[in-house]
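Below are structures written as structure tokens.
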Structure P
């Protein structure tokens, strides 16, 4: 059985393929892409993968708010996938915020350079703080 960290890495690889294929206007079957990476169906992978694809536009908008002198579309596809995974987990799942951020940072350390890792950490930290401030404001009503 794979750990959640390993499953996130699989999601990142599938998202990378999806982003590349979409940009090239190549038709693909997401189930086939998933089967190439994963032996058995996995609810965690499905939740992340389909949730990210469903909310991709809003995830990019949110990340773009906090990318300094950059935007998601200019980042390489791996970095886009990593930020999507971290921000999706922060905004749409019960994953503890510290775990969501740390997992994305670890993926970035493995697949990107130090500058990108710092950027991933900073963007996700900003999203986390915005979410926390929103939750506090809701609680005070």
Structure Q
């Protein structure tokens, strides 16, 4: 298992972190981000949708207000969960550090080793290339 799938980091996020900003979450129930956000809610997490479409007005996804950027969220975020391609994901890891998040989760297939190095050097925990649904299932 790669350093970026540390069981300590995964356990910390799944067990101890309550507020998850989900980057790329729209109201489309056919998208993976939507089903994972719903799972997070079922597991007692507060989700915060982050999507550029929220800039045009009040957007709600799964009953939660969406924000256009991480910097627009007016309360603390524990985990920034990123549903973007690897090439675009690193900026959200950097923004997570800027807003004082505790951790960053890059979803299955999303890997940016430089972002991992920057994020962990900034004191955040980070995992990449896995999914909360997979990790919860492994615990059974």
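Derivation of every value follows stated rules applied to the coordinates shown; laboratory data play no part. Note that this is a predicted model, so its numbers are computed, not measured. Cβ atoms are built from the backbone, for glycine too; each structure is taken alone.
Which structure, out of P, Q, was helix-only ellipticity at 222 nm (-39500 (n - 2.57) for each DSSP H run of 4 or more, over all residues; to 500) calculated from, if the result is -25000?
Corresponding structure: P.
I have 27.4 for mean count of other Cβ atoms within 10 Å over residues 82-89, calculated from one of the structures P, Q. Which structure is it? This value belongs to structure P. When mean count of other Cβ atoms within 10 Å over residues 26-33 is calculated for each of P, Q, the greatest value falls to Q.
Computing percent of Cα pairs over 24 Å apart across structures P, Q gives 28 for structure P. Starting from the value 2.7: which structure in P, Q was distance in nm of label points 7 Å out along Cα→Cβ at positions 10 and 58 calculated from? This value belongs to structure P.
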